[in-house]
Structures are given as C-alpha cells and as structure tokens.
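These are the structures in question, set out in turn.
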Structure 1
Amino acid sequence: MNGSGKGAALIWCPFADEEQAARAADALLGEGLIACANIIPGMRSIYRWNGERGEARECAALFKTSAARLGEAVCRLAEIHPYDAPAIAGWKADTAGAATLDWLQAETGN
C-alpha cells in the first residue's frame, strides 16, 4: 500500500518501434529510474495531431518505477525520446503488493 511519497508508479509511452522503446528502457534502467519496462509491439494508434487525423503502427512501453522517482523518470524519458512531442503519461499506483514495492525500492533506490 502506498504511503506519503512511497509506492509504485507507472509510465505509459508510445514509440515508433521496439528498438526505440528498448533504447529508452535501457537508458532509464541504467540510470536507476525504473525497475522494469514492458514493451508491447503492434499497437495501432488513431489520433489527431495539429488538427489532422492520423493513424500509425507504434510500439507501447509500460515502465515500472517507484512513486518517488516518477517525476524524474518522466522528465528523463521526455529528454531521450526520439519524438518531438512524445505522449508520456505517468501516475502513482493506488495499491501494490509488498513484494512489488520492495523490488521497486531496491531497484530505484527509493
């Protein structure tokens, strides 16, 4: 269960392909900002951008981190993401198992 500033957090972000997602995951893992990345290929995105309708095949990534590192991880992902304006959404989990919380804290230092 989450306490003040403690707990689990998730970050959702699309990429053009698996390679881009893996590079971002490697960087965030190497910097201790996340404990895990789930890379989900084959996502179909239908969107509006600059007033135009678009559609693309993308790769999704779900990053797992501690609540304490969420802001830092989102900022760093925005810096290293290859898109000019990446869609990055991060949120604190309401509840997480004790083993998950211990793992996130151990891997992210928070």
Structure 2
Amino acid sequence: MATRSPRLKHLVEEFATALVTAMSRSDVKRIIVESVAFLFKGAVIPPVYLLGKLFFSGIVADAIAMEEIFRRSDLNWTLVRPPELTNGARTGKYRIREDHLPRFGLSISRSNVAV
C-alpha cells in the first residue's frame, strides 16, 4: 500500500489554497487543474474510485480536498482527471468523457495531456 510522508499529506490541498489566494490577489481568473482519475466514482471497469480508496487513500483524500477548494473559489476552473500517465509520444489523439473516464481509457501520454 502506498504511503506518503506526513508533511506531504495535504500537499495538493495546500497548493490549491495558495494558488487560489495568489490568483485572487493578481486578478487572474482562469485555471486548468490536473487532478487524479481515482475520483471518478462511476467507473466500473476498472473501478478506479474503489482502487484509489483502497490503495491510495491519502492521495484520493488530498485530491478531493484540492478540487473542493477550486469549486468553492470564484475562479473560472476546469478540472482534468487523466488516467495513468505514460512517457509516450504526443499523438494528438485523445478522448474525453465528462464526469467519467473514456471507455477503456486506461492510460494517456503526458505529452497528450499537455496539449
């Protein structure tokens, strides 16, 4: 089971708080945030939320807290939850599905997510 250092337990939650504060002070309103696919509760194959809660509970809890900070903010935000990130080449081909992983969307290259 994955464990995290106690000082990293709330890393992305603290990042979100600091970023929302800085953006508000700077009058910047638009953000795209990369989160984790483990937060998709409706996926059955694979059951990503269940796997995340079982094997990466600290990461899931931290990501839930981070997303909530952006949702409560006045920012114009988009949350992206890619599946497993690979070091593959940029193909320019990717699929999206609102509030779910695409069917059989088990991995995507970092290069494609960055586009």
Answer label among 1, 2 for the case where FRET efficiency 1/(1 + (r/R0)^6) of positions 75 and 91 (r between Cβ atoms, R0 = 35 Å, to 0.05), calculated from the coordinates, equals 0.70: 2
A value of 15.0, 42 was derived for Rg and Dmax of the Cα atoms in Å; which structure in 1, 2 was it taken from? 2
Compare distance in nm of label points 7 Å out along Cα→Cβ at positions 67 and 83 across structures 1, 2 and report the one with the greatest value. 1
When 1, 2 are compared on relative contact order in percent (Cα under 8 Å, 6 or more apart), the highest value belongs to 1
Test item: FRET efficiency 1/(1 + (r/R0)^6) of positions 51 and 99 (r between Cβ atoms, R0 = 35 Å, to 0.05) calculated as 1.00, pick one of 1, 2: 2
When helix-only ellipticity at 222 nm (-39500 (n - 2.57) for each DSSP H run of 4 or more, over all residues; to 500) is calculated, the result is -12000; to which of the structures 1, 2 does this value belong? 2
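Throughout, read-outs are computed from the coordinates displayed, never taken from laboratory work. Keep in mind that what you see is a predicted model, and the values were worked out from it rather than measured. Cβ atoms are built from the backbone, for glycine too; each structure is taken alone.
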